[in-house]
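In what follows, structures are represented as structure tokens.
Please treat every number below as a calculation from the coordinates, not as lab data. This structure is a prediction, so every number in the text was calculated from the model and none was measured. Cβ atoms are built from the backbone, for glycine too; each structure is taken alone.
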Structure 1
Amino acid sequence: MASHSAQLSVVPREFTLSGRIVQGLLEAVETVGVPRTRLLRAAQLQPEQLEHADFRVPCSEVYRLCELAIDLTGDPALGLHWAEKCSGDIFGPITHMLAHSATLRQAFESLSQFRRLLTDQASYELIESDDSVTIRCVPPPNPSPRAQRFTAEMLLTSLLKLIRSFSLHARPSRVSFAYPAPSYREEYARVFEGAERFDQPFSGLVFDRALMNAVAPHKDDDVHRALRSIVEQRVLQLTHRVPFAVRVRDFLVQQAPTARAEMATVARSLGLSVRSLRRRMDAEGKTFNAVANDAQAIVAKNLLRNTERTIQEVAYELGFADTSSFHRAFKRWTNTTPLAYRAQIR
């Protein structure tokens, strides 16, 4: 899920991105004649650091490098151009696993499940309605206008490439950007074929829901299973360093909205006994019930962001018998009301 609860969204450490993203940025500047050493020096990074599969870079540093790359290349549309030309090999086995997924739906599910290989924080949320799919970008924390624009360009162009790898001539019905049109607007028109809109409430794209069932032209079940096994192992190596409260919260968020997973179920998913999980969460100063409430708040916020649903429908989807019960629970979780939260995100 894309939203974060009031208690667990404020974490002492800054979230990080995979060093592979920095590698991709280095490739992008080199293609236009800028030596990668200039970016590396600016980031105070050594080339051998980026060779480690689990090397992470603070998000603020990545955004600073993106802005520096724009200045060094003299290309204000670098976010669009990088995403267009970016080689899938940069991001390791996860890219090839997506290519061999049975359908676009499976690819998006895998991307959500294993996104931690690329970023600690979800960068988008996917909302399905009866006949369309909306992908909304989750804005990076405290971005500069250029970093915000670069991130939206890179993400939406990359997701459009993913969709078109399953359906070559797919065209989004709308591509929204939550900022004014830049001076190089014609590049947006070229990439998004006139579907782009600026000064919108959020950055994202909308496409036909039928595309979610599009079959990959090169799908191979055996290759997909092998790559998935590799990706799972790499995620496991990363998550061993993630606090248990966050791992519990993430597991609960991924359940169905009405699911009320017991502590035993969560402990089993983490390969622990209930006693061991409780002890480790105690050491972090967290309780299972508090984290479960945080997870419920995240799910509730995500559902409320879809303004096509009424608050009553969200309450029922979360398993509440009536709207007033949901109102009281949401106020307890977040110190605000569902109506006030919806007004805020608008």
Structure 2
Amino acid sequence: MGKGRQTTGFALTLFATAVLVVVVGLTACGRKADPLPPQVRRADTTRDLSAYQEAREVVLDWGYPSMTTSGGPLPDLEVIELWRAPIPFGQEPLGSTANDRVMRYRLLEAQGERIAVLDDDARDRATHGSKLEVRDDLEAWQKVHGDEQQVVLWYAVRTFCCGGRASDFSNIARLVPQLPPSPPESFKAVPAPSGIRLSWLATGNTSTLVERSADGESWAAVRAEPVVGSEYVDATARQGMRWSYRLRSVRKSEAEGLVIGNPGPVVWVDFLDSYPPAAPQDLVCLPEEDRVLIRWRTVTDAASYRIERWAGKLMTELAAAHPRTSFEDDDPPVGELTYAVSAVDEAGNASESARCTASRGTVP
């Protein structure tokens, strides 16, 4: 009996152990895998670097870095490097294969040099909206390297973040240094009702960049694209001010890039507020039972509207400075009526009047 009990106890122990192993195994099947190592963060590659020549400087701009290679935000940007490499003209590897691209970046590092490092302060100075802009002094570079041999200048940037990790080099922006074109000649600026009319003689095969200033110091292009031709009307200039204008010639070549010349002589224009706004358009008269409603479209530069009513030869001024583009005549006389509406600007200049007619019943 004792031996049987021992055998039975031993069997029960083995069974319990087996059950425990199965339970442990089933529990292990539900255990999560070991955590993956953290992903290495790097700034995404800049792909929109562009370069053009303005007078004796190269202007470089690109979008402000804001993303990592995985598409996440880039909160810890450290510095941005700007590189330049002079490549002998005609010796660029311009193929489109992966090997060609690798060769270009190796050539950039071998022949190039880092010409700027943008830390926090430098980036603040270079930031214009969502873009960064940096200028490279061509004249200073040519004093060191000479200009006997024509070269193509390659530029690229790369961004450092996340404990000193560098992004890949950006796209390569290329530019062939050139003598800037001479400014246009015989420049004139004359006030006109439609705006300030500018005219000039273009030099060579160039377009023209028109720049305007209110103080003669801070300049801005009147329009983003250069003007093709020899005249332009600046319809955005406000009356009652003195404006200054200057012109730059622009030469564009697919092979050599964009070159903007030095500004020409400054021309000042007194744009007196003596030109009236345009006449109101789409004036309608809507007679109702005991009133006449008139409406018209908004006139640019109008500060108010003058409204007159004619009943035969009798004229009545209904409003000298009405602020809105509709008016209710609540006490119109019976008969054929004519309404005249003029736009008036802040200086008191009145446009020609627009007219409409309405009939109110019959004359007794």
Structure 3
Amino acid sequence: MTFIIFALPRSRTAWTARFLTYGDWQCGHDEIKHCRSLDDIASWIGQPCTGTVETAAAPFWRMLGRFGDVRVATVRRPVADVVASLQAVAPGAFDTDVTTAAMMRIDRKLDQIERRLPDVLSVRFEDLATEDGCRRLWQHCLPYPFDARWHAMLDGVNIQDNLGLTIRYYHAHAPQLKKLAGLAAHRIRADMRPTEREFDGMTFHVEPFADFVRDAETLITDHAALVGRKAGLDFNVPLFQGLDDIGALQVMTARSNGRCFGYLVSIVAPSLDGPDIREGHHTMFYTAPEVRGLGVRLLMRANDALRERGVQQIIMRAGVVGSGPTLGAVYRRLGATEFGQLYRLEA
């Protein structure tokens, strides 16, 4: 078990990290800035007797479920006071409006953490100036009896990070940190499963690629026969699984009583058209012919799920193999427009 305390900057967070470093326990401070991958985060949090106080990680609180049993606390300080403190420590380094907007976004995430996660302890900034407030935080995070002498020794000590060095570090590593933030946001969206919806006894939902491959082998074999491919899993299964593992795949299925009657597999990735654009690329698409109208509804559900994941444009193939040519009319009915033609050169 570990603990994470989420807070805004300038909320006595460096002091709190030192205060909660006790016995066998090590409490870090803004450790997220040293991470470059989700594996880095998992490895750090996975260490025994480990905690951290984070001032920039609150927007990614939904990732906590991936890291096992984590105790959570928040430290709350009014946004206006945080901005004033930042400007007092580093005059001219922070634009008031931009900084206020950024702090308000994080503060709203602290609200979400307190509302949506179980057993969250919330303390106010001013509580950390009292023994009672520190005692409550200690008892929530650490397995030891409260040490009043330890608190008294640290209570009057001014412990702060060098804000100038921190700013310089963030600027120097901005591309790497932005990449990690994008990956985390991607993973969060991938973990958000859409609600199942009914169609003639059929349920539509996103599921892990491994479950789809396990249960839909007969349907995949029928699909392969239709398009003239070898029977069975005649495609790059390890690559599809790898994409699913990093949140870059969506498998939408249609099932009835557990049996799979249709699937649409889509790749979710950044777009070459712009740094802030995400694309969904439909790949494997098949429905059992005995269920009329299922293909259109499966396509609509898959597109809805992609939009919920933040996808702005969806690429749909028609006229490639199988009964593909008929899909063009379906795509146009859904509002799609032609986007060139697809050619293949055998090298």
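Looking at percent of Cα pairs over 27 Å apart, for residues 97-248 alone over structures 1, 2, 3, structure 3 comes out largest.
From 1, 2, 3, which structure was percent of Cα pairs over 31 Å apart = 64 calculated on? It traces back to 2.
When helix-only ellipticity at 222 nm (-39500 (n - 2.57) for each DSSP H run of 4 or more, over all residues; to 500) is computed for each of 1, 2, 3, the one that comes out at -12500 is 3.
If FRET efficiency 1/(1 + (r/R0)^6) of positions 121 and 265 (r between Cβ atoms, R0 = 41 Å, to 0.05) computes to 0.45, which of 1, 2, 3 did it come from? Among 1, 2, 3, the structure yielding 0.45 for FRET efficiency 1/(1 + (r/R0)^6) of positions 121 and 265 (r between Cβ atoms, R0 = 41 Å, to 0.05) is 3.
If distance in nm of label points 7 Å out along Cα→Cβ at positions 177 and 289 comes out at 4.9 when worked out from the coordinates, which of 1, 2, 3 was used? Computed on structure 1.
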